[in-house]
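These notes open a run of structures that come right after.
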Structure 1
Amino acid sequence: MVLVKGEWFDLYAQAGMNIPALGTTHADYFYGDIPCTRELSKEEVMEAYELNTGKVIIETVEKLGYDPMAIPGIVVKNHGPFAWGTNPANAVYNAVVMEKVAEMDIKTLALNPQAEMKQYVLDKHYMRKHGPNAYYGQK
């Protein structure tokens with residue numbers, strides 16, 4: 001797991017909001033909204049901040065019940081983004097994509113607060129790269 005500092009996904013962390021799946025760039029790498037964790041309690045921060053940050057990430061993934069490799073990143077409320085991947089380079093790449101889609105989302109929602117992407121578009125774009133019959137970008 002890597003922590004990469006950026007500007008745009010930090011805004012979602014500070015707002016305590018998921019990064020919504022609004023477009024195909026997002027859908028090519030993340031199969032749904034990138035979640036934001038709950039806020040850590042005062043006790044969790046004072047007791048073992050770093051350990052409890054990891055625990056709240058795991059708690060969020062388990063609570064939402066998704067495959068963590070299908071959404072290889074998360075924002076921790078009031079803290080920032082964490083990303084993972086098949087190897088360190090892939091984790092950094094996923095963090096860079098998270099930053100870009102967060103920027104695109106903020107700008108999109110400024111233009112149209114009701115912007116959305118239909119599930120069938122998300123399904124198509126994600127599955128053509130990652131599904132059992134993936135065909136996009138095959139070697």
Structure 2
Amino acid sequence: MRYAVNIVLIVVVALVLAFVIFGIWVRVAPNDAAYWHVDPATAPDPTSPNFARVDRVTSLAPEQAAAAIAAQAQREGATRIAGDDQFGTWIARTRVMGYPDFISLRLIPEGSGTRVIAFSRSRFGHSDMGVNSARLRRWTGSMPE
């Protein structure tokens with residue numbers, strides 16, 4: 001009986017240790033900006049459903065749209081890792097586990113407004129449980145049509 005308890009304890013400790021190591025690795029693993037910085041209008045869909053896209057037009061000028069997106073991104077702790085205000089890629093981390101998500105945006109002048117094309121995807125996992133879609137709604141949803 002004692003032998004079985006020891007085996008169970010070793011397995012539980014090993015699982016907890018693996019979980020902690022994975023959690024640390026997720027936060028410190030390098031993220032290659034050149035790999036994640038893509039054109040959201042032409043980037044292919046990932047093979048798993050852990051992404052979201054937005055393609056909409058706002059009446060804001062490109063500079064205003066860029067400022068609104070940057071302000072929301074910074075409020076959420078995201079950091080731009082590549083590009084500029086008109087075509088850039090940001091990294092944001094999930095609240096609980098700190099998984100990295102990458103958000104590529106392209107702002108294109110269209111008439112007196114701006115076409116906002118955004119592509120948000122998770123680096124890890126199969127399903128994002130709607131996190132990327134919700135993020136894009138927060139980042140672009142408050143801009144006027």
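Of the structures labelled 1, 2, one was used to calculate relative contact order in percent (Cα under 8 Å, 6 or more apart), giving 35. Name it. Structure of origin is 1.
Looking at structures 1, 2, which one was P(r) over Cα pairs in 10 Å bins from 0, in percent, for residues 7-86 alone calculated from, given that it came out as 19, 52, 25, 4, 0? Computing P(r) over Cα pairs in 10 Å bins from 0, in percent, for residues 7-86 alone on every structure in 1, 2 gives 19, 52, 25, 4, 0 only for 1. Of the structures labelled 1, 2, one was used to calculate helix-only ellipticity at 222 nm (-39500 (n - 2.57) for each DSSP H run of 4 or more, over all residues; to 500), giving -12000. Name it. For helix-only ellipticity at 222 nm (-39500 (n - 2.57) for each DSSP H run of 4 or more, over all residues; to 500), the value -12000 is produced by structure 2. Distance in nm of label points 7 Å out along Cα→Cβ at positions 31 and 103 was computed and gave 2.8; which structure, 1, 2, did it come from? Considering all the candidates, the number was obtained from 1. Computing mean count of other Cβ atoms within 10 Å over residues 63-70 across structures 1, 2 gives 17.9 for structure 2. For mean count of other Cβ atoms within 10 Å over residues 95-102, the highest value in the series 1, 2 is held by structure 1. Source structure of the calculated read-out (Rg/Rh (Cα atoms, Kirkwood Rh), 1.15) within 1, 2: 2. The greatest value of mean count of other Cβ atoms within 10 Å over residues 23-30 among structures 1, 2 is that of 1.
Read the figures in this text as sums done on the coordinates, not as results from a lab. It should be emphasised that the depicted structure is a prediction, and the values quoted were computed from it without experimental measurement. Cβ atoms are built from the backbone, for glycine too; each structure is taken alone.
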